[in-house]
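The next part holds the structures, each set out as structure tokens.
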Structure P
Amino acid sequence: MNYQETLQYLFSRLPVFQHDGQSAYKPGLDNTKQLDRHLGYPHTKYKTIHVAGTNGKGSVSHLLASVLQHAGYRVGLYTSPHLKDFRERIRVNGQPVPEQYVCDFTEQHRAFFEEVNPSFFEATMSMAFQYFADERVDVAVIEVGLGGRLDSTNIITPELCVITNISFDHMNLLGNTLEKIAAEKAGIIKPNIPVVIGEAEGAIKEVFLEKAKAEKAPIFFAQEETSVKLLNSRDGKQTYDCTDFALLTIGLGGIYQQKNTATALTAIRELRKLKFNLPDQSVRMGFETVCETTGLQGRWQRLQTHPLVICDTGHNEGGIRYIVQQLQSLPARNLRVVFGMVNDKDIRTVLSLLPRQAIYYFCRANIPRALPSEDLQLQASEFGLKGDAFSSVQMALNTAKQEAAADDVIFVGGSTFVVAEVV
């Protein structure tokens with residue numbers, strides 16, 4: 001099979017959560033353990049860092065990978081979902097896994113896949129672990145797919161665990177309270193392995209403290225350990241005054257990156273305690289060049305200047321709150337929002353947060369889980385949000401651009417899959 005035929009096999013033969021939703025989710029580690037045993041436990045051949053959380057885990061994973069890479073380590077990075085190409089999920093020193101490796105691995109283990117019937121995520125995560133072993137990485141940053149306790153990635157024994165924050169998302173799978181969701185995320189905490197928590201208050205903090213105590217795991221809360229104050233924001237970058245760093249520039253523009261920066265810096269402090277050699281200059285370069293170093297996209301990304309077109313993959317309550325706050329701070333004659341969602345999100349809560357004064361272009365991403373744009377338009381009208389429905393993301397964006405003046409702002413988001421069609 002060539003690369004496209006291999007992808008077709010992986011996407012059609014194996015259940016894919018990003019396309020199919022809950023029916024593709026296989027909680028539990030049995031399949032993953034079978035695959036791991038079949039491959040000879042590849043993840044034991046290098047060090048790992050495990051990153052979970054509702055929002056920010058992708059940004060934090062990329063930041064840590066970038067810093068490690070600038071410090072001279074050979075770094076694997078496993079994240080999901082991808083935006084444009086499957087190979088984005090599996091990187092070594094910023095470079096995506098080669099197409100030929102994807103083909104060869106799939107062909108070599110195809111019979112075993114068909115015997116075990118893993119999910120797409122289980123199979124491709126195993127591919128990542130094997131690729132990192134074959135490439136002899138020093139350390140791999142592993143982003144949790146969904147939840148934590150029952151996530152396929154939870155077979156690793158990392159040097160450090162990181163949990164960014166807790167917000168409402170995937171409630172049908174993880175629980176309908178923040179405490180239940182926190183308990184699932186806390187499932188990555190391992191015996192005697194230090195854990196960094198990005199953001200937690202009250203009952204959520206207690207969930208993490210109790211789990212860490214039970215596992216005898218040292219626990220550190222970034223909001224207590226690391227101060228990060230915004231000094232300026234320009235040209236898609238932000239400069240902070242931070243604990244340990246008088247001035248630190250991050251090559252990302254979203255205001256939510258302030259908390260991700262605190263989380264990543266706290267994690268870096270703990271990695272230094274674990275004898276990782278991470279000089280200050282490597283931290284500075286890693287933060288400032290994170291997009292160039294690791295290929296990170298879709299985080300408050302500027303697509304065009306006149307009119308200003310911004311996209312962001314934030315898609316749940318926590319992410320949308322930050323996006324709306326930042327949109328409302330931008331000078332704009334008109335705010336135009338190209339917006340689409342998938343059908344298993346808390347749609348009404350998200351819609352209730354969106355600015356009513358904006359002009360909306362409701363759209364449908366090209367995946368089965370996407371909510372039809374007419375349905376989204378109807379639900380949005382109940383919250384005073386007005387706009388037309390479009391059959392595709394590109395049609396909605398093109399119309400918004402045609403109708404926009406040079407001093408308008410166009411935002412594209414609501415779903416990772418909407419953003420994937422415009423970056």
Structure Q
Amino acid sequence: MSEQRRLIIRGGRRIEGEIAVQGAKNSALPLLAAAVLCKGQTELYNCPRLSDCDAACRILTALGCSCRREGNVVCTDASALSTSEVSEKLMREMRSSIIFMGALLGRTGQCRLSFPGGCEIGSRPIDFHLDAFRRMGARIREEHGYISCTAAKLRGAKISFPVPSVGATENVMLAAVLAEGSTEIHNAAREPEICDLAGFLIRCGAKIEGAGTGTIHIEGVRRLNGCRYTVMPDRIAAATYLCCGAITRGEVLLTHADMTSLGLVVPVLEQIGCSIYAFGGGSIYLNARRTLKAPQQIRTAPYPGFPTDAQPPLMALCSTLPGTTMFAETIFENRYRHVSELTRLGANIRVEGRVAVVEGVNRLTGAELEAGDLRGGAAMVTAALFAEGITKIGHICYINRGYEDIEGCLKGVGADIRTL
């Protein structure tokens with residue numbers, strides 16, 4: 001069991017070499033849910049081999065869909081969909097399981113799901129999702145930990161979110177593509193994964209305009225057909241590996257990557273003193289073999305702001321840089337769970353509410369750590385690469401939720417890392 005296994009990292013070795021970036025977890029999961037809407041076979045290429053993706057495939061199978069993986073290709077066929085209910089056990093395996101609500105409601109006019117599980121990084125209420133479905137004509141009942149939605153026929157509506165929400169935007173898109181009439185989503189999330197979902201749905205026959213902007217317009221269609229589609233590169237995995245290269249003052253070439261999707265991550269790394277270049281064909285080169293310095297302030301925000309998922313590994317990097325960095329976390333209130341573990345390595349970090357102040361130190365030393373969430377686990381791996389001696393990281397099941405073979409990727413560029 002991955003809960004009982006640990007990553008063993010001997011730090012102090014420079015990262016040098018090439019890493020192929022996996023497909024995006026945060027894109028693959030809604031794309032797998034979207035397959036529920038399609039008649040015929042769907043083939044998703046570059047689908048990462050992650051425990052979260054495996055959980056999504058188990059949900060598809062439980063719904064009556066055929067689902068099989070061949071390497072990094074997942075083939076699904078929802079023609080024989082037989083139920084619109086997802087068990088509590090399956091829902092608890094990952095937080096993103098709530099995305100099946102919009103797909104099932106759009107396909108069958110009904111769904112019954114329990115509240116989802118996942119990393120405990122703060123409240124992620126689904127009120128936005130439910131309010132939007134009500135505006136589209138769904139009746140919603142909550143009882144005994146389950147949510148039941150029914151709609152004789154979903155109708156297009158004007159939906160306006162108080163703040164941008166990736167999950168709510170995706171759920172409404174999934175419900176709207178087969179709804180009757182037009183749907184407008186205002187204050188929509190603008191993340192690259194929203195564009196990837198729209199690209200997939202359009203390939204299947206949907207009519208969507210404005211993805212990637214604050215307003216998305218969807219015209220309902222009668223039917224969607226399966227297609228072949230390639231999942232976008234994982235921008236958070238890319239950001240993590242860039243931080244790994246920088247913290248060891250090394251050089252790394254990322255392939256199968258997308259520089260444009262990284263947003264503010266690149267300017268921040270350049271401000272620190274790294275040299276970063278994009279090459280044709282989807283490659284990103286980072287050189288950190290120079291004097292680096294701490295950035296003054298990092299404030300997380302919805303895209304195109306600095307991504308909250310990249311904050312933990314960047315904090316690990318900043319803990320080794322001369323100077324002081326103030327982090328302001330605006331998305332999740334419990335996103336600093338990794339701080340106590342980084343301080344066990346010798347990092348100097350103070351937290352007050354949603355603000356963390358990081359004073360860079362010259363030296364970290366290995367210790368025994370426990371990952372408490374996905375990106376916090378990535379921060380521990382990043383810091384361990386710099387720390388003197390051996391660091392042991394437990395509960396790597398969290399890390400495996402979002403990083404495909406992180407051990408193999410880092411070992412291939414010079415890290416002393418193994419799983420026991």
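Read-outs throughout are calculated quantities, based only on the coordinates presented, and are distinct from any laboratory measurement. Just so it is clear, the structure is predicted and the values come from calculations on it, not from any experiment. Cβ atoms are built from the backbone, for glycine too; each structure is taken alone.
For the read-out mean count of other Cβ atoms within 10 Å over residues 316-323, a value of 24.0 was computed from one structure; give its label from P, Q. Structure of origin is Q.
Taking distance in nm of label points 7 Å out along Cα→Cβ at positions 76 and 372 as the criterion, the largest value within structures P, Q is that of P.
Structures P, Q were shown, and semi-axes √(5λ) of the Cα gyration tensor in Å, for residues 164-299 alone at 28, 19, 13 was computed from P. To which of P, Q does the computed value 22 (relative contact order in percent (Cα under 8 Å, 6 or more apart)) belong? Derived from the structure labelled Q. Using the calculated result -8500 for helix-only ellipticity at 222 nm (-39500 (n - 2.57) for each DSSP H run of 4 or more, over all residues; to 500), pick out the matching structure from P, Q. Matching structure: Q.
When Cα extents along the principal axes in Å, for residues 92-187 alone is computed across structures P, Q, the figure 43, 32, 21 traces back to P. Across the set P, Q, percent of Cα pairs over 18 Å apart, for residues 100-259 alone reaches its highest value in structure P. In terms of mean count of other Cβ atoms within 10 Å over residues 52-59, the structure with the greatest value among P, Q is P.
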